[in-house]
Structure P
Amino acid sequence: MKKIVALAFTAASLIASSLVQDARNAGLQPIPESQSELLKLIDNPKNPITKAKVELGKKLYFDPRLSKSGLISCNTCHNLSKGGDDGMAAAIGHKWTANPHHLSSPTVYNAVFNDKQFWDGRSPDLEDQAQGPIQATPEMAATPEHVVAVVTSMPAYVKEFKKAYGKDIKITFKKVADTIGTFERTLVTPAPFDKFMNGCPSAMTKEQKEGLKTFIQVGCASCHNGVGIGGGMNTMNVTAKYKYMNIGDFKGDKNGMVKVPTLRNVTETAPYFHNGMIPTLRGAIKEMARIQLGTKLSDKQVKSIEAFLGALDGKKPYIRVPMLPASNAKTPRPVVK
């Protein structure tokens, strides 16, 4: 009996090993288990991650006073208690303004693995990206001068900047954005898929493994690959036109390229597509296959792929909501007009 069990275990391990290799051959990569290896992937040599920067960046990420109204923080549209987004078809910002291009907020979780940031890929990294929403009129609607005035008005923030960067630090808008970006680099969510790819055959269910096979076989991995299972730039409407392309004016970058969204935690980031017009994950899978792969998936294939995507639901880092320093007479007043 023991011999039979051992043989069955060996066979299962060999099958899992083959699937892992198929996944790697298709370009899928796991989040490393080793913290030192992970740090190599997420760190920015120009702005190295330190505990002091991360803690300060977390406070700035949650601080609504960086916005013109004093009501909107980074966490408003990239809610860390949810899927790292806001669940809206079009992001809502200053004065209850919907994004004028009808763009939804992509998740900040695992965004560090993206090749580029923003739907059109116009930012090279998280530090640069953090500058955009703060200044955008339909979002936080602030000026760099406002942000610097807010931060430098509070002695506690000034003290933390000196702790993070040295006593001679000059607090600039860029430095504030860099610090937020440093915090965002740590928002990584290892999932059962990663554990499976890193050598644990039982980390994924039988249905999830079959779904991974389907995901590879039908061609999903041609765009959704790498550690982020997405995050690169690719052409949209390859074989057909997205049925809601007329909602909003977004057409991609100057070459028609669009950032491929990460599929990590995708079960938590509805609605789908750049303009948030597909409410369900199954609907998104069907539509993506139609317009990118030129195929009509069967219900069985869709269900199988959906099962695999569940294996990308990761463990989120524990985030304790920070207590922010108190405003004072020097802190700029909120402006809601």
Structure Q
Amino acid sequence: MTETFENYLIEPQVDLTTAMRRLDANNFKTLFVVDGTRQLLGSLTDGDIRRCILKSGSLGNLVASAYNQKPFSIKVGDDIEPAREIMVREEIHALPVVDENWIVVKVLFRADVLDDPSLPKQPLGLPVVIMAGGKGTRLDPFTRILPKPLIPIGNKAIVEIIIDHLLEYQAEEFFLSLNYKSRMIKSYFEENELPYKIRYVYEEKPMGTAGSLALVKDQLKGPFLLTNCDIIIKADYTAIRNFHERFKSDITMVASLKHFRIPYGVCTLGKDGLLDGMQEKPEFSYLVNTGMYIINAEVLKHVPGDQVFNMTDLIEAVRKNGGRVNVFPISEKSWIDTGEWEEYKRAVRLLDASS
């Protein structure tokens, strides 16, 4: 491993937003919680953080409130076979190696003990609807020539990268909602033999971010995954589906942590313009909608089909009628919005670095 194992250690007094950024920065989405002497206290994954956020409804908690206090570990000098068995059975990426005082002396990774270090992915088992009908005005002037779904990142179109990620979870049935430059998008896929099935849905006019769902509601009988065509979500899609089922959601929204830093001193004012206080370069964290959802087909009865209708409209209709809308949090680097120039350039850099 080129990384030092200290990159995988964190103390319990650290806040969760910092912990999520630390998880994003390492390769295996795992941190080990230690005290000031590096004695092992527990482990922390994105799932632990998600459960804590959902339980409290707050991003302001500390690692101490979220970590698993019964981590797996092995002792210095132990045979490698128990480590292999733990990693396979528990589907974990890394194990801390501790001495007789439970001080972490190294971290053992799957690649150290397994011929195939990748974790198995469970089948998604849902049809996928990709909203690909927009003009992509944020990527002008590219989208004057190419439709947004065909904007290239490396040697693949954005929509193809989205589908490739879903194929890793054995998705087989895709619906593409088309409007702007629809013939070009269809031709792109028809030029190749595909190992999956695509059904095309045509909007005669722009219908908003949810309006075209009226055109597929007779073909969808249960939950399905909906995604915009300009986002790349690097998350466990099966975990999102399991979350949706566990909480009996009507709609599950995938939301990403987003961290903002204002590079100025911020003033607060009192009466008559008197300075009440100043905060130097404040930082804020929020959960923001990524544009990916799991939706129960039965809620599509709220989609009128003859007018512009957005996902915000559908969400409010479901909530107004007593339905459940839940949020599945993911980390900041798990979401790339390629429909915006700076994020598009970041996606190009990230995919170039991983190739």
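Each reported figure results from applying straightforward, stated rules to the coordinates on display, with no laboratory input. As the structure is a computational prediction, the values presented were derived from the model and not from experiment. Cβ atoms are built from the backbone, for glycine too; each structure is taken alone.
Observations on the structure shown:
- Which entry (P, Q) yields the derived value -11000 for helix-only ellipticity at 222 nm (-39500 (n - 2.57) for each DSSP H run of 4 or more, over all residues; to 500): P
- Comparison across structures P, Q (criterion: FRET efficiency 1/(1 + (r/R0)^6) of positions 22 and 222 (r between Cβ atoms, R0 = 30 Å, to 0.05)) gives the highest value for P.
- Looking at mean count of other Cβ atoms within 10 Å over residues 70-77 for structures P, Q, the greatest value goes to P.
- Identity of the structure behind 218 (criterion: volume of the Cα convex hull per residue in Å³, for residues 230-309 alone, calculated), options P, Q: Q
- For relative contact order in percent (Cα under 8 Å, 6 or more apart) computed as 15, the structure of P, Q it came from: Q
- Label whose coordinates, when Rg and Dmax of the Cα atoms in Å is calculated, return 22.9, 72 (choices P, Q): Q
- Read-out FRET efficiency 1/(1 + (r/R0)^6) of positions 78 and 190 (r between Cβ atoms, R0 = 35 Å, to 0.05), computed value 0.05, structure in P, Q: Q
- Structures P, Q, by distance in nm of label points 7 Å out along Cα→Cβ at positions 110 and 262: label with the highest value: Q
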